[in-house]
Each structure stands twice: as structure tokens, then as C-alpha cells.
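Nothing in this text is a laboratory measurement; each read-out follows from the coordinates by a stated rule. Given the structure is predicted, the values throughout are model-derived calculations rather than measurements. Cβ atoms are built from the backbone, for glycine too; each structure is taken alone.
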Structure P
């Protein structure tokens, strides 16, 4: 499969869907600092995938995927806090946690692929 743009990456698509979910679930939270931080960390996942892809080198792409992985972990940590503060229910926690786990695994898989191969052979330049 040839990847023409970062939008072709399934992990980027799932990260966007996740971010929309975060915005929907936390838009009524009055704790601005918390809401702002979880939204920013969530957006960082898809943005780092996109930015890394556009950098053009596998080394840069791997570095930005690593950053995206860190943001994914940050959001995962924050949903534990959100649950403890009763900002989200157990069901909401479970849904978000599952999304983040899947995205994290996909990021790890893509980084692993990049470590062993040249992603440019998959790109349709």
C-alpha cells in the first residue's frame, strides 16, 4: 500500500476520532486547566503524526511518533485523574482507555516498522 499523505495513516485517523471524543466528553468540564491540558495532549497525538510524516525523513518521523506516543500516555494518565474526580464515568473511562491503548499499539507498531525498514518505499512521492 502506498501512503500519499499522513491522512492515509489509520493511526492518524484514529487519533483524530479520539480527539473529537475528548472534546465532546470534556466540553462541559468547568476545570479549565484540566480541560485545556487533556485537549492539548490529545491534539498533540495526531499533530505529531502529521508533522513527523511531512518532515520527509524516517528519522524525523520516528522522533515525532515517539512524541505522539508520549502524548498518548499523557492523555491516558489524565483520564485516570478525570475518573477519580468524577469528570467521566467508568464506561467513558473504559472507552477512552481502549482508544488510547489501540492508538498506542499502532504508534509502537509503526515505530517498529520504521526501525527496520525505509518508510519511503511505502510513500507515493
Structure Q
């Protein structure tokens, strides 16, 4: 039997939940580009509020990761940056997966330690 109601109890469609999940997971492979594309495509569509919110959250996080990576790269000149690079990479991987799983369940995820540049 096919579920004729694609909406969850929270009112977020399965397509929107999947798109939000993809926005978070693309950060692992594409950095901020994947979330930026999803946000640009959906930003003028008020019915996609969940997707827009999660794409902005993923975009803010990936920009924060990029800034931290640049700072770590500069700190490699004094040899301390080598300690931060793997920590940043692991944090990016783990937090993107957690965010993707939460988005798949229709839960708006907020990354810790994120600069909120887009609101």
C-alpha cells in the first residue's frame, strides 16, 4: 500500500526533507557550493521554508569550516595548524552526517560553533 500523504506529522514533505538532507551532506564533498545552489534555487519559494532554513544553516556551517581551514592552513607555518586540520575535517564529516539525519527526520538542525552570516 502506498502512502498517499507525502507530508509528515510536522507538515514537511518527504521531498523537502530529502532536499534538506542533501544540502547538509553535500557539504562533505563540495564545501559551501552544494548548500549555496540549493538555497539559491529555493530562496524565493515560501513553501520551501524548511529547505531554505536548512540550506542556510549548512551554508553558514560550511563557510565557518572554510574560515577555520584557512586559519589552520596559516597556522601550519608555526606547526600548530597540523593539529587542527584533522579535527576540522572530522568535525565537518560527523556534524554534516548528524545534520543530514536530523533533516531527513524533519528536524531543523543547528550546528554548534557556527558563524550565523546568513539569517
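Computed values, structure above
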item: For distance in nm of label points 7 Å out along Cα→Cβ at positions 44 and 76 computed as 4.1, the structure of P, Q it came from; result: Q
item: Label whose coordinates, when FRET efficiency 1/(1 + (r/R0)^6) of positions 60 and 92 (r between Cβ atoms, R0 = 35 Å, to 0.05) is calculated, return 1.00 (choices P, Q); result: Q
item: Structure with the greatest value (metric mean count of other Cβ atoms within 10 Å over residues 28-35, set P, Q); result: Q
item: Origin of the derived value 43, 16, 13 (Cα extents along the principal axes in Å, for residues 52-107 alone; candidates P, Q); result: P
item: Parent structure of the calculated result -22500, given that helix-only ellipticity at 222 nm (-39500 (n - 2.57) for each DSSP H run of 4 or more, over all residues; to 500) is the read-out and P, Q the choices; result: Q
